[in-house]
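Pasting the structures in now, so scroll down.
Bear in mind these aren't lab numbers, they're just calculated from the coordinates by the rules spelled out. Worth saying up front: this structure is predicted, and the values here are computed from it rather than measured. Cβ atoms are built from the backbone, for glycine too; each structure is taken alone.
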Structure 1
């Protein structure tokens, strides 16, 4: 549990892990992102050719690049200066016309004029933002009236205060036990990055928030959004055969995508 949190601490946490994170993203070990999160969120966004997209919490630009490769005009923002450094470096190596800015997602309305974007997307970042109400209010400002916000977050059943896999004597997962779903809070998430041999190359901790589905719904409603569609991306049987580690999120939803529209707009 993290007792205190502010913008500078969040930036410091991500700056500290930025180099290891950049080396890890997109590798064989990053199977949740490359096989489930990235493809699932891109599918939820739909055709993006010619669409103006803002990627919130873009990190080193993994999803931003997927959008650009599909023909979107993309801007990526992140609170971490070091992660944006890596995103810019990758853009220089393989130009896709992406602009990157070091910026708190809550400040986007001060950076861009109203209706500057057709879509705002975010891949596994919204739950890590300190003031999501301000973030979403700002998203509503920079979106066109018919614009969409498409956010992938951790599934609420994956962030409960108590969560543990029961295993058989051989170590195989039998079932997932979850409890205390309604005890939502600021929590410390620990990541250990590993190289292709399985050796740990760094362990880092960053702040995140757990929220129930009801709390997400209340947040969207309070900031002028309606949920047009929900998606729970998961791997295919073919992917699980190729990446056996994905069996857990084939059985239990690990991720949730909110496809949001402005409350004054109906699809």
Structure 2
């Protein structure tokens, strides 16, 4: 509907490109340096601040970007599983076909084969805070058998680092070679993100009037995902109203939806 109304070829705020913001770019560059010598990195943030975008960028860099032919990447994203199921996902990501009993030995053989080809192995574990600590410890012991040309990256919520800081888990934490936190974005950074998205989609910088933009920034609270959803929803409301510009009324039509309201507001709404 948005593309038809504004005569666009790309849906705004739903583009498939994995362009990074400055703090994501800085983290990606450091990860690439650590990968050259082997490393274990932990990237944490609250939900919606760009971990998945960072993961997608790393995948794209290896599969079709600057690292194509120089690295191999394996991703685990379904982490609410047992150790053997995690190994099965890892083997599938590396396109291995072997029996469960042979998973560990075949993964080690594959890691050494990648090493002989002078390539770097990137292992990305998304939603790592959901992994059972026993399974994570088993994965760490497995990766210790790999040659040192691999980079293990755990991406998760802040409670991941809290868990690793517990005394029984210091054997894992002490092996971390780099860690970083993705922080909430400033209003200036979010405004720049919105401008870039509008420009990439062929929309003018004045598509959101100043009051509407201020309302979006105030409710997004530095969260990249919330900003994207609120901007897209507001554009959709403008299309429904047959308007070419997004006004505060359009943003408010999104904000009154239940999922945008706080727990306290929802409880208050039930009391007559």
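If FRET efficiency 1/(1 + (r/R0)^6) of positions 83 and 235 (r between Cβ atoms, R0 = 30 Å, to 0.05) is calculated from each of 1, 2, which structure is the one that comes out at 0.10? Show your work: numbers first, answer last.
Values: 1: 0.70; 2: 0.10.
The structure behind it is 2.
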One of 1, 2 was used to compute Rg and Dmax of the Cα atoms in Å, for residues 131-250 alone, and the answer was 18.0, 56. Which one was it?
1
Work out the source of 4, 15, 17, 16, 16, 15, 11, 5, 1 here, i.e. which of 1, 2 gives that when P(r) over Cα pairs in 5 Å bins from 0, in percent, for residues 203-258 alone is computed.
1
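From 1, 2, which structure was relative contact order in percent (Cα under 8 Å, 6 or more apart) = 25 calculated on? Don't skip to the end; give the middle numbers.
Details: 1: 20; 2: 25.
Attributed to the structure labelled 2.
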If Cα extents along the principal axes in Å is computed and equals 59, 42, 41, the structure in 1, 2
1
Name the one structure among 1, 2 that helix-only ellipticity at 222 nm (-39500 (n - 2.57) for each DSSP H run of 4 or more, over all residues; to 500) of -9000 was derived from.
1
Of structures 1, 2, which gives 1.00 when FRET efficiency 1/(1 + (r/R0)^6) of positions 123 and 179 (r between Cβ atoms, R0 = 30 Å, to 0.05) is computed from the coordinates?
2
